[in-house]
Structure I
Amino acid sequence: MHIKAATLDDLLHRVFNKALKSTVRTQSSKGPARELMAVMLTLENPRARFSRTEKRGTLFSCLGETLWYLSGSNKLEVIEYYIPNYRQYSDLSRRATIAPGAYGPRIFGGKGRSQLDAVIDHLSTKKDTRQAVIQIFDSRDLGKKDVPCTCTLQFMARRGKLHMFTSMRSNDAYLGLPHDVFAFTLLQEIVARTISLDLGLYHHAVGSLHLYEIHDAQARQFLAEGWQAKMAMPPMPVGDPRPSIEWLLNVERALRNGNRHSLRGQSLDPYWLDLARLLRIKALLSGTDRRAIVREKNAMSSKVYDEYIRVKAQAAKVEVDDPQLHFSGLKVVDKA
């Protein structure tokens, strides 16, 4: 089965439609599920990587999990800041401090060169290679808890574009798929920029693509919202993005630990400053300073995140704390 779409929302729309009609049932520790087997998903615009719907709007958790990978960390306290139920979903004990199946150490860790460094070096010297593969699932994972769902990530440079092929042994269509597509397409763009190529197609092959029955109602509500506008993240700036990523990881670490991180005087491209402001808004949503949320939102160079921020701000009820102010399209308006 091959499902192709221009945006993540369009892809999810087609996946949920097919999954809800599937007659194949499976049973696992997480409950009964409807299953689609041997599925190939193709995202034609990898920058359209996050959902804009109210039901699957997961930008903060997607960005947080991706930065967790990029940092090379396996600490649960980091990912639980963005996904509070990560431990439960991964079937880890309350005493656990690390996630054995974390992707970060597997992609970026190890002694000497990381797998990603090796792939970038190989692509830089042999553009037509078929060996630019990162292995995530390992034979030692078999039968253990918190087993990686992703087997391999393959990068192929063809005709000036970098295409990516992800192989998944298993994928939760409702919870996992949006996060995986976001993280891996951002990694695809990082590699493409590092070796000075344009962004190609993203392919996502899954052995078992399943929708747990506990998510049937949410999937139907997602479909009821209808088709979303085709919007994408801005292109990543040309040039090696790794120094900017290191800066962003420092910002993330400071904000997650409750420290303010000034963005004033930074000479970085607005693309990276916008991502930092998203992280600041995430931190601010747990408080009552909605003026600060609006200031961060209005300072962003791209408007692609506006609707998502509005929905999250309303969900956090930050607009009810000051009777003198209210949100109107996320602009502070003084009541006369």
Structure II
Amino acid sequence: MPRLRKFRGSKFGILCYHRVGTRGIPLFSRLEPRIFDAQMNYLRKHYRLVSLKQLCSELQDGFSVEPTLAITFDDGYRDLYTHAFPVLQKYEIPATIYLIGQSVETGKAPWYDRIFVALESLPGPELKLEMQVPRCFALSSPAARAVVAWEIVCFLRSIPDSARQKWCAEFESSIQVPHEKLHGSMLTWEQVRTMHRGGISFGAHTMSHPVVSQLDASDFDEELARSKSFLESGLQAPIDDFAYPFGKPADCGLEAERFLQRCGYRSAVTTTSGFNAAASNIYRLRRLQIGDDSSLPLFAFRVAQMFLESTEPCAPTYSDVQPEPMKLGVDRSSL
């Protein structure tokens, strides 16, 4: 149960979104634009909203402030430009979008989206795959196919990234991925620059969205350092903040955390739930993930609960460490 004892310090919350829209990818998230508008309107009326830069500064300087929130988005889906950007401007809300370098560079959707789309479109009632052991999956319904896709992604999160890349290449060579369903799903440089001129900040989310803890140390330069320099070159602005792909404690890694500091990143965010306080690790900041539930009262309750649930940042729980099972109707927003 949540611990509700008095906490005397200032509390800083960070909300984590992935997309605002209902068409195309990601298939696991369907947040209606009108719901996002209502959420931003509610937050503007009831909370102190600041940029991630200001939040980090106040967090480290020990400022005494009322409960404070920053808004973030992972991956860089194009509907952020279409649906989220106008709403953020409407309510004058700062936000940070963490971009996948290769997706901006090539327009190609992340590897896990390709798995979800392939499973959605695959003909036949079953799928046989070689994972840790040979598996045969029933594809009896759209919901069952989504569950299978999530199980595949969880398996790939658990193996070294070099093995993950090889497995994905073999999967896509043997199963036809309908790339027309993926086309135009990611932000372009033109859109990124327009949003930046409009007050949106950007951070790095690696080059290819690997599980950072499954990388060899020799891959840190490409995924952690190059993603920073690549975005800085294209945006002609500093990239100071980083988001761990997937973002659970088991996905991060202490070596990577130290490397991020050496690269000059100001902060790094996870998907571990909870508020942040003066004792928080600036390179393991917590975030509350926002799914696609349409209930504004439930959204308001979850945000308020985040500030009440703990007296201080605590050790990760089992659910923080383990990939969650796919549940029908539940947003898999830890991607």
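Throughout, read-outs are computed from the coordinates displayed, never taken from laboratory work. Quick caveat: nothing in here was measured; it's all calculated off a predicted structure. Cβ atoms are built from the backbone, for glycine too; each structure is taken alone.
Figures for the structure shown
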| quantity | calculated |
| --- | --- |
| Source structure (of I, II) for mean count of other Cβ atoms within 10 Å over residues 92-99, computed value 12.4 | I |
| Distance in nm of label points 7 Å out along Cα→Cβ at positions 52 and 196 - highest-scoring structure of I, II | I |
| When distance in nm of label points 7 Å out along Cα→Cβ at positions 12 and 36 is computed for each of I, II, the largest belongs to | II |
| Among I, II, structure where distance in nm of label points 7 Å out along Cα→Cβ at positions 20 and 268 as derived comes to 2.9 | II |
| Relative contact order in percent (Cα under 8 Å, 6 or more apart) from the coordinates reads 19; which among I, II | I |
